[in-house]
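Please go over the structures that come below.
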Structure I
Amino acid sequence: MVSNDLPPKPDSHIADTAPVPPPAEKLAVHAAGTQPLDAAHPPLPDALSWQRTGFRIVVVFGIGLVVCALAYLVVAIPGTWFPSANTAAWTADGLQLARGTGRVIGDELVVTAPDATGMTIVSATTDVRSTDYPEIAWIAIDVPAGAEVSLLWQTDYAPAAVNSVPLRVDSGRVMPVRMRGHAKWIGRIKGLALAVRHPLPQPMRVRGVVAKSMGAAEVLGDRGREWLAFEGWTGTSINTVTGGADIQDLPLPALLAAATVLACALAMALQHWRPGYFGVRFGFVLIGAFLAGWLILDVRWTWNLVRQAAATVEQYGGRTMRERILSDADGQLYEFIEKTRTILPATPVRIFVVSDAHYLRGRAAYHLYPNNVYFQAVSNTMPPASQLKPGDWLLAYQRRGVQYDAALQRLRWDDNQTIAAELKLVDRGGALFVIR
């Protein structure tokens, strides 16, 4: 017997309003109390993730730095990267002054004057293979501007011939010269010489000559010494500190800037290939790469500051104020000003200060206050004779072109301007006059 009773029909109202269970992944996200991750804009990481992110940024920056350094070596190294020959050097005590006047003082050959023809020649006896040494560097400073400077050498191939190549001078220093490929740089080099044709307004100091094998280790060592060379405080240190040697083949800021750009490009490629690789927004990666380069420059600046502090303590520590001034760069000028003050009237006077160096003009004016001091802060010009009046004073310190006729008691300078004056003091490259 079949029952006609049907099972009870479910309540349609209850069925329509029953909640639909969310997907499992949404439940997991809800339980964690977070939002779904967006690979393009991830949230800020926690402390452990920050360490991992920072490490990856440093690695990318390091790769950029290494690649830039290798690219520089490809351009800078003229031959093999790992030569068998070592650097050869000849110091001042091994040099001969073939033409000119001078002597060895400490570790320098100090040349005080050229010969009668205006020529100075410093030589060294050598015996090295030309193929082993593609670069020659004379270590000479205070080379006069406008001088004709040359490298001379002799070979066993043609011992009677003296070969030469011009050398470049920058800021009074002789620049290294590449000899690889020169037609006469052959055989064994039996002698090297530095020739300078020019008067010497101040002594020229020669510390030696270096024959460089120009391998990768030597080139990197040279750059490292340039970057870490001590840079003492100067009159412009308040504006900028370049860092390292005055003349650098590859300035460290330029290398770090190139490495930062390359690191950012590598990071952008990684971010494209592996979204979320750094775990932070890409802007943080760019900032991190920039800060990595900045930190390296800051460490070098701090190291230079530590050495400057030690040098300052050594120069000024435990001394009186006068002793500190005398030990400074303008100490000789200060001694001259002290003698000047004993001659000047007790009441302030009008005094004109002239010098070839703008630094010395400004310092002399400072030491002469509260007198009414006139000086040109920028241009190296003498005051017109028409502006000078009887009773005015003129202080000339290391200023060329100022001449005094003691018999006529007349002062003469640029453009043959003359005026009656009395010489009151002459000492240490300075002279003091009173206008009559």
Structure II
Amino acid sequence: MSSFAGNLELSALTLLGAATLIGFYAGRGTQWIRLPSIIGYMLLGVAVGPSAFGFFGHEQLDHVGFITQIVLGYVAFSIGAELSIASLRSLGRGIIAIILAESFTAFFVVLGFVFALTRDPVMSLVFAAMAPASAPAGTVAVIMETRAKGPLTKALYAVVGFDDGLAIIIFGFAAAIARSLLTAEATGQAESILPALVDPFREVILSIVVGGIVGLVFCQIVRRLQAPAEYFAIVFGTIALVTGLSLRWHLSLILTNMIVGFILVNTRRESLVNHVTSPLTNVMPLMFILFFCLAGAHLEIGALPSLGMIGVVYITGRTVGLLLGARVGSALGHVPDVIRKNIGLGILSQAGVAIGLALILNQEFGELALELDFPKAATVGASVLTTVTATSIFFETIGPICTKIALTRAGEVGKA
């Protein structure tokens, strides 16, 4: 069948058009059986990707990769535009407690679970470093599809938005320590980890600074506009610019775009914010179709058989850590019961950010293996990349379903 697909030689544009049309009805089909529509989009992506029929090859996926980055930029901007200081203040310190507790609990639970299985501190550290990263696109897609509104919805926007910044810092620390342990094991001399610890802080701080500067300029521009089409043109250009700068300067495109939306909602009157964000309501369903179809096409289903016990342990540890951490953070922050009982279910999705971190780790550890002539470093990097890619299939399937369950239990579906 893949040879048949190859003989068709369809252009990426033709495939995107077909994927959009078929994806629309695939989403309708999964809605009909009470599942989030993004499950249908992802299943279609798997079917047309290299893992199945091969209509989308690796080269074509590379050509349209910018779509994924643009959509993540829109998602991040939308999250930021929901995070008014007034609404965050109403949630109180509970949100900070939840973000810290769920991220660090997931890290330490996975660390303990993997160490119990492997007795390898390096392997345990790098797998634990992957656990806090979430996938905000899945959560936001379900919120928009179900038209949810309420305290849980606000809390979900805040948690999935800010915890990726914390995840980057945790990853930087853990990867630096793991690298030092590998160097010590290979040479008998420990490497200084201080230079490596600077990078994650630099990434987060520069993301906030760049997002803040662009956000202030953006607000000055949109206050002089009037027509809806003008708003959309400026929003599109700003998100594309910020996303491009983030990729060029190795910043977090999620955090940078989120700060732009955050600046908007906290410095401009509500009517202007509504004018700016309302065009997104019409375009986001299309973006979600393309994003999750491409995400499904990237998933390597062939990696599932090699998942092994470490994959099961990672899935179990991350799920337990996030659910337990969200409960602990909710209790410490004294948040309302509707948040305490449901927030953990809404933050299980994991894909792009974690896979991106795993790719970075795989590249750095591969270079370290060559530098030290120490094959174990490359083995660790490849193991993390394969496992995180495979487990993303599970988390991107179960995560949106759990988010919908949480919003339904909270009684916030259809309230927007």
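All of the numbers you see were taken from the coordinates with simple rules; none came from a lab. Predicted model only: the values in this text are computed from it and were never measured. Cβ atoms are built from the backbone, for glycine too; each structure is taken alone.
Of note:
- Distance in nm of label points 7 Å out along Cα→Cβ at positions 71 and 279 from the coordinates reads 3.0; which among I, II: I
- Given 3.8 for distance in nm of label points 7 Å out along Cα→Cβ at positions 63 and 215, calculated: source structure among I, II: II
- Structure from which 29 was derived, relative contact order in percent (Cα under 8 Å, 6 or more apart), options I, II: II
- Structure from which -27000 was derived, helix-only ellipticity at 222 nm (-39500 (n - 2.57) for each DSSP H run of 4 or more, over all residues; to 500), options I, II: II
- Which entry (I, II) yields the derived value 1.26 for Rg/Rh (Cα atoms, Kirkwood Rh): I
- Structure responsible for 18.5, with mean count of other Cβ atoms within 10 Å over residues 327-334 calculated and labels I, II on offer: II
- Among I, II, structure where mean count of other Cβ atoms within 10 Å over residues 271-278 as derived comes to 16.1: II
- Source structure (of I, II) for FRET efficiency 1/(1 + (r/R0)^6) of positions 127 and 151 (r between Cβ atoms, R0 = 35 Å, to 0.05), computed value 0.60: II
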